[in-house]
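Undergrad: Below: a set of structures, written as structure tokens.
Derivation of every value follows stated rules applied to the coordinates shown; laboratory data play no part. Predicted, not measured: the structure shown is a model, and the values here were computed from it. Cβ atoms are built from the backbone, for glycine too; each structure is taken alone.
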Structure I
Amino acid sequence: MKVLGLGCGRPGGSAEILLTAALRAAGDAQLVRLTDLTTDDHLWWLWERLVDCDGLIVSTPIVNRTIAARLKNVIDFLLGPNADAAIIEHLVAVRGEGIEPAVPFRVDERVLKPRVAGLIAVGGSLTPQWKTLALPLLHTTAFSMHMAVVDQVVFGGAGTPQSIVLDDAAMQRAARLGGNVASQLGRAFDDVRYLGPPGLCPMCHLDVVELNGGAVTCATCGSAGEWADGSIRWTDLTSSVISMAEKRAHAREIQETAAAHARMRAEIDERAARFGTFEHVARP
């Protein structure tokens, strides 16, 4: 069972120090620094390690209340539809019936292997409002491949280089996260035990919610509920992007939309041609 660690900050910085503590506790582990990935070929090299691993631990510094830009780049480049477990499941099924899908995404069946994940974010601020968006964005590293998040944690107070080493409790907590991830390796998604803080949402275990009158939606994953008498009652967990039910619905939606647009391609091309190229383009 292999654990892959993604270091998203400076080599030797606080995020990597925490990741090192987690990986040492996880056992058979390998560290990849995103600072070493400078070309598209390097990102596909990372892809091979992602599909080969059984567990993923990601550690990022918090920048502008959220995750490091280099991690966002990896997510957008690698972890979209081509890494979506439901889309790949669907494409394998329809091609098995001799049907070519409307949108032929790249298919790598290795995505369908069970994986677990641990998420770490670290920033300098001592107050929570500067760290609110870190874990929600970190979840985008896990949900496409249908990785079960075992544990997740945000640390603060590391406002100068490597200063997280002064926080013994943080170092111990990072190690516990690594051990928690290792304890769930090889388990199917529904059999994985979540070992982190409970949170409000029963799917992603985070506390960021959207209120629309009495309706509640988890802003991280999309679980649906109702707000009444000062508490949330969750009514639909299948709407969460973490669930295979929602992933499968989304995969069908993509194919149906593409098929509908294929029938309207001439009209789309005609309308788009009216815009052409904007006359005044500024370049460096």
Structure II
Amino acid sequence: MRFSLAAADPERGSLHQGWATAPLKLQRAFRQSDGRCELPLLHTAGGLVGGDRLTIEADLDAGSRALLTSVAAQKVYGSVGRSRRAPAGSWARQELRFVLAAGADLEWLPQELVLYGGGLFEQDLRVELSEGASFLAMEVVRLGLTAAGEDLGPGRWRSALEIRRQTPIGPRWELVDRLELGGAALDSAHGMAGQPVFGSLVWASPAPLAPEQRDGLLEACRQDRSGLEGDMACGALDQGLVARYRGPSSQAARFWFTRIWQRIRLSQGLPPPELPRVWPFQEQPLLSCGS
């Protein structure tokens, strides 16, 4: 899948054009109140199996704004021990490439990924930012079909995230983050500590935050953990922030990240978030979030 977004006039907001091949499909776009293009992506297959590979590429022109999400949770089925030809299993992979011109603003908010027992999934996300561009990503992963009493077993989840910004004196790395969850890390106190849900939120801000603004934002995000179960932590980047969730509840991870999303919007003088129309959850995560 490949598409681009451009900033049009204020009445039409940001517009997109692009193409997709099966099993990916671009759904109907919506214009949010601030002119942001809300673009749902549909994976028409029932899930990913070992050996599957998805590629999503997006280019955002100067000043354009977009929210990309998925129509449903992504399922990754088990492959370890399922084939005599490949008893060690095969990896399902997803590659994401986002290039943002000056002043562009991209929010990548896919729904939950469910990794079945024995599943192998690897994601590679690379982001190129120009000066004044902003990027927000959140991810929630359930390790094993816990509702059916199944854990991840011999499965593994890998993630590689690279965010680089172009500056007048050359490129600067905003964040390089590589994670792998599986094996002993599932039970280790320094890993998942036996919990089935992992979440990560990353924000690369368009400009450095003043120390008092940064500290106030982080403190507000920590206060938003109130009433939610699980372990949650957040910290500052040189230009932005990162937050992590570890616990039993996908809902708790979504609620906390959505509240942080609102905090980030408010800190930038933007309208409060509008929950994507394709999200099926009958939830109101923002009602408990103070101003």
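Undergrad: For distance in nm of label points 7 Å out along Cα→Cβ at positions 142 and 166, which of I, II scores largest?
TA: For this comparison of distance in nm of label points 7 Å out along Cα→Cβ at positions 142 and 166, the top structure is II.
Undergrad: Can you tell which of I, II yields -3500 when helix-only ellipticity at 222 nm (-39500 (n - 2.57) for each DSSP H run of 4 or more, over all residues; to 500) is derived from it?
TA: That value comes from structure II.
Undergrad: Relative contact order in percent (Cα under 8 Å, 6 or more apart) was computed and gave 12; which structure, I, II, did it come from?
TA: Comparing all candidates, it corresponds to II.
Undergrad: Taking FRET efficiency 1/(1 + (r/R0)^6) of positions 62 and 78 (r between Cβ atoms, R0 = 41 Å, to 0.05) for each of I, II, which is largest?
TA: I
Undergrad: Also, I was wondering about something else. I, II: which one has FRET efficiency 1/(1 + (r/R0)^6) of positions 182 and 206 (r between Cβ atoms, R0 = 25 Å, to 0.05), as calculated, at 0.10?
TA: Details: I: 0.65; II: 0.10.
The read-out comes from structure II.
Undergrad: A value of 59 was computed for percent of Cα pairs over 23 Å apart; which of I, II is the source structure?
TA: Only structure I yields this read-out.
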